[in-house]
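Listed below are the structures to be examined.
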Structure 1
């Protein structure tokens, strides 16, 4: 069992990342994490304009994974996510989908107990998830920005029981993660979710699988995650990747795969508020004919 403390963290994914721990395929790794705001918000009087933005979106790690070679894929199985007993939600002028309507920054502190986030008398069932998770990139990319390396994809499917695959751009992969949410709806429209600190337990592995973008696997489907500054371009690339995925796994022609995608492949939104927007396409396993396995 490898434990990476929250004090060991980075603020960017890049080609010169330095390992803070080393793991072998099949190892269990526990990441202790700060919340996305670096633990700077203590009360509802602490609003976002008062914090040090150089300390936002810390990602614990990175962990060097032996055997992860450039051109392969890193496999990360999420075994458990433990979250703290309080979370914070923030808004700010100019931030989020309706940022032009926000007149002044606000902070909400929510208790988390008995499996619920408590918000103004409402009890919202928790669904702990990982907002930032990724590997070393070919260029220096802030942890708050998503891309082919992963990063701030803010996808609520990255939760207990799911598996995430990343293209490896640097030998060792250099896995880091953070930005836990107790609960987040698709879109994360106000620019934050229920931001929490916590602990994430994962199992790491390496597969000989060439992919271009991160892929999330659940018990019933594969999801290809694509991020772009332009929402329409993100959708176009995600659909393109989905059609290729179907074609390669079923033996259908491109035209037939495109048709099948229109019948069974859902286009979904992960988040709309980061420097790049994240779109995902859902491809149910049942329509892949049982021909595709990740070894």
Structure 2
């Protein structure tokens, strides 16, 4: 095969993949737009613009090339729900009692109770729960699903307490950079990934769930750091007192070095999984690449304030 012919075939494959991504993105964006219309009070703030909704659908589509629209529905919905949760805790909650109420109401929903009346966040979570509950894999791993969400909620509450103390002028309890990174569950990525895997019910994935979750936790640490690099100026400009690893005595060069180490570690962990469970391993590898490149570009999911 000539060089020109090989290049043409490569372009054809690339074009086909882009078409798959586009199809998944459009289907996902339409589904998420319906969720936004179903819970208008949850998504009425300016940052929840069309770009954020489309960005969520696009990110999932890039990770899940080869999947169908129904396959990525839960990944999209849980990712959008995480944005709503982050807004409720990080921006709207002003007292620790409000944060505790959010955590309690969400955990009650995953335990099977009806959502708190007047709480669209809990209602949307119940909608997700009821959908994913139709999957046999969810029924086998529902306690793990709850525990993963508890980790996310706890991490968000912990960061709220750090931020709140700092806003009050008390920096004595601020974390060091290692403790801050250990709190990367506040990204919610590990819970979103688990939700996706339980929904699709891929047996090769379920057989290696522990190994995949271990890689996923490293990917979310990369997300935490790369997001901080990309949003440092925004965090300062918004004036909400958001924490950022660059505010904790670590310079940009050190964070970049740490990101490189984490990425290399992810690649090492993924290498054997490419043989034992190639589809979910590819999903995580694509997710790692997307996280690194997207947040490193300076583009932000959130709209204006």
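Ranked on FRET efficiency 1/(1 + (r/R0)^6) of positions 54 and 166 (r between Cβ atoms, R0 = 35 Å, to 0.05), which label among 1, 2 comes first with the largest value?
Values: 1: 0.85; 2: 0.55.
Top value of FRET efficiency 1/(1 + (r/R0)^6) of positions 54 and 166 (r between Cβ atoms, R0 = 35 Å, to 0.05), among 1, 2, belongs to structure 1.
Taking Rg and Dmax of the Cα atoms in Å, for residues 182-221 alone from the coordinates of each of 1, 2, which one would give 14.7, 39?
Source structure for this number: 1.
Name the one structure among 1, 2 that distance in nm of label points 7 Å out along Cα→Cβ at positions 70 and 190 of 4.4 was derived from.
Answer by label: 1.
Of the structures 1, 2, report the one carrying the highest value of distance in nm of label points 7 Å out along Cα→Cβ at positions 102 and 174.
The structure with the largest value is 1.
For which of 1, 2 does helix-only ellipticity at 222 nm (-39500 (n - 2.57) for each DSSP H run of 4 or more, over all residues; to 500), calculated from the coordinates, equal -24500?
Derived from 2, not from the others.
Quick check on the output: 26, 18, 14 is semi-axes √(5λ) of the Cα gyration tensor in Å, for residues 142-269 alone, derived from one of 1, 2. Which one produced it?
1
Between 1, 2, which one scores greatest on mean count of other Cβ atoms within 10 Å over residues 118-125?
Working: 1: 10.8; 2: 19.8.
Structure 2 comes out on top.
With mean count of other Cβ atoms within 10 Å over residues 150-157 coming out at 28.1, pick the structure among 1, 2 it was computed from.
It traces back to 1.
Every read-out reported here was derived from the displayed coordinates using simple, explicitly stated rules and does not represent laboratory data. In this text the structure is predicted, and so the values were computed from the model without any measurement. Cβ atoms are built from the backbone, for glycine too; each structure is taken alone.
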